[in-house]
Structure P
Amino acid sequence: MTPIFTAAAELQEVCAEQGWRFCFIGGLAVLRWGEPRLTRAIDVTILTGYETEEPVVNMLLSRFTSRMEDARKFALRNRVLLLHASNRIPIDIALGALPFEERAVGRASMWRISDEMALRTCGTEDLVVHKVFAGRERDWLDVEGIIQHQGSELDRDLIYRELLPLLELKGSMYQSDRLTALFGQVG
C-alpha cells in the first residue's frame with residue numbers, strides 16, 4: 001500500500017472511532033474520479049459545524065503531529081487544521097460547516113482500493129465543485145481530467161446548483177463561465 005493510502009486509512013480510522021462525518025476530497029478523490037496524478041497530501045472535510053470545532057481540533061492534535069506552531073489557534077481562526085500522519089504525509093483538514101459541505105459528505109461513498117482497504121471520498125460532482133471553487137491551475141487540470149473520465153455521467157445540474165452560490169459568495173462568478181467552456185471543449 002502506498003504511503004498516501006496508508007496515511008488516509010489512519011485518518012479514516014480516527015474519524016470512524018470518533019463517529020465523525022467526513023470524506024476525502026482533493027488529490028485522493030481525483031485518483032478515483034479523474035486523471036490519476038501524483039498527490040503528496042491528503043485533503044479531507046470533517047463536519048464540525050460552527051462553534052463546535054474545538055473538541056475535534058483538540059482530539060486530532062492529540063493523535064497527529066502538527067505541521068505548524070500554534071496549529072490549534074490557526075485551525076480555529078481559519079477552519080483548516082494542518083497535520084502530519086504518522087508516516088509524515090501532510091494532511092489538510094477542512095473543518096466543514098457549510099450546507100454544501102454537509103451535502104457533499106452525505107453523498108460521499110466508499111472507494112475500494114484493495115481487498116483490505118476502502119476510503120470514503122466525495123462524489124465526482126462534489127469534487128468538481130471543490131476544484132472549481134479553489135480555482136488554481138492545477139485544479140482546472142483536474143476538472144478537465146474528471147470531465148474526460150466521467151463524461152455524460154456527470155450531473156451538470158447538481159454541479160451548477162452547488163457551485164453557483166459558492167462562487168457568488170466568493171465573488172468569482174467568472175469561474176462558472178470557465179467551467180461551461182470546459183464542458184463544451186471536453187464533454
Structure Q
Amino acid sequence: MLKIAKSLVVVFAFATMAVGATQAVFTSQAKVTGNTFATGVLEIRINGQTSTTGFNMTNAAPGTEKTGQFTLMNYGAPWFAGPSTLSAKALTLSAVQTTGSSYLYNGLEITITKDAGGSPETIYTGPLSGFSMQDALVSYYHSAGLVPGNSETIKYSVSLPASADNSYMGLSTTFDFVADAASN
C-alpha cells in the first residue's frame with residue numbers, strides 16, 4: 001500500500017507540473033523595425049561621357065607636340081544630372097596602349113597637369129609608357145575626395161622628342177587615357 005501511495009504522489013506531482021506549465025504568464029515584446037541598408041553610387045565621367053574620343057595626330061615630326069584637356073567629373077548633384085552620391089576618395093589616371101607600335105608608344109613623352117584652384121599642378125612628366133596610376137586629385141580635394149557634382153580639369157601634352165631619329169618614321173600607336181575612381 002505504501003508503494004501505491006508513493007506512486008500516486010509522483011503521478012499527482014507530474015500532473016500538477018503539467019497543469020502549471022499551461023497556465024498563462026505575462027510576456028512582452030519590442031521591435032526595431034524597418035532596417036534598411038542601401039549602397040551609394042560612384043560614377044566618374046570624362047567631359048560628361050563614360051567614354052569620349054581622344055585626339056588624332058598625323059604627320060608628326062621630331063619635336064611635334066599635341067596638347068589638350070578633359071574634365072573629370074564626379075557625375076552627381078548638384079551640378080550634374082548623374083546618379084553619383086559618393087565621393088571619389090581615390091582618383092588615378094593612366095595611359096594604356098591599345099594598338100600599334102610599342103616602340104613609338106615607349107618613345108613618346110607626356111606631361112599631365114591638373115587645375116589646383118587656378119594654379120596648375122604637375123602630376124606627371126616622363127615617358128608615356130610610364131604614365132600609370134598617377135594621383136589625379138587636386139591637393140585641396142584629398143580630405144573629402146572629389147565630391148559628387150564636382151570636377152577637375154586635366155591638361156596634357158604628348159610629344160615626340162626632338163631627339164627622335166629615323167627609327168620612328170612611319171610608325172603609329174593608339175592609347176587610351178583611363179580614369180579609375182574608388183570611394184574608400
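Please treat every number below as a calculation from the coordinates, not as lab data. Just so we're clear, the structure is a prediction, and the values are computed from it rather than from any experiment. Cβ atoms are built from the backbone, for glycine too; each structure is taken alone.
For structures P, Q, calculate distance in nm of label points 7 Å out along Cα→Cβ at positions 29 and 157 and state which one comes out highest.
Numbers: P: 2.1; Q: 7.3.
With respect to distance in nm of label points 7 Å out along Cα→Cβ at positions 29 and 157, the highest-scoring structure among P, Q is Q.
As an exercise: distance in nm of label points 7 Å out along Cα→Cβ at positions 61 and 85, calculated from one structure in P, Q, equals 5.7. Which structure is it?
The correct label is Q.
Determine which structure produced the value 30 for relative contact order in percent (Cα under 8 Å, 6 or more apart), calculated from the coordinates; the candidates are P, Q. Intermediate values should be presented prior to the final figure.
Values: P: 22; Q: 30.
Answer for the origin of the read-out: Q.
Of the structures labelled P, Q, which one yields 2.16 when Cα Rg over 2.2 N^0.38 Å is computed from its coordinates? Mind showing how you got there, number by number?
On the way: P: 1.01; Q: 2.16.
This value belongs to structure Q.
Which one of P, Q has distance in nm of label points 7 Å out along Cα→Cβ at positions 37 and 93, as calculated from the coordinates, equal to 2.6? Numbers along the way, then the final one.
Numbers: P: 2.6; Q: 3.7.
Derived from the structure labelled P.
To which of P, Q does the computed value -4500 (helix-only ellipticity at 222 nm (-39500 (n - 2.57) for each DSSP H run of 4 or more, over all residues; to 500)) belong?
Values: P: -17000; Q: -4500.
Answer for the origin of the read-out: Q.
Once distance in nm of label points 7 Å out along Cα→Cβ at positions 69 and 149 is calculated for every structure in P, Q, which label goes with the largest value? Don't jump to the answer; show the numbers that get you there.
On the way: P: 4.0; Q: 2.3.
Ranking P, Q on distance in nm of label points 7 Å out along Cα→Cβ at positions 69 and 149, first place is P.
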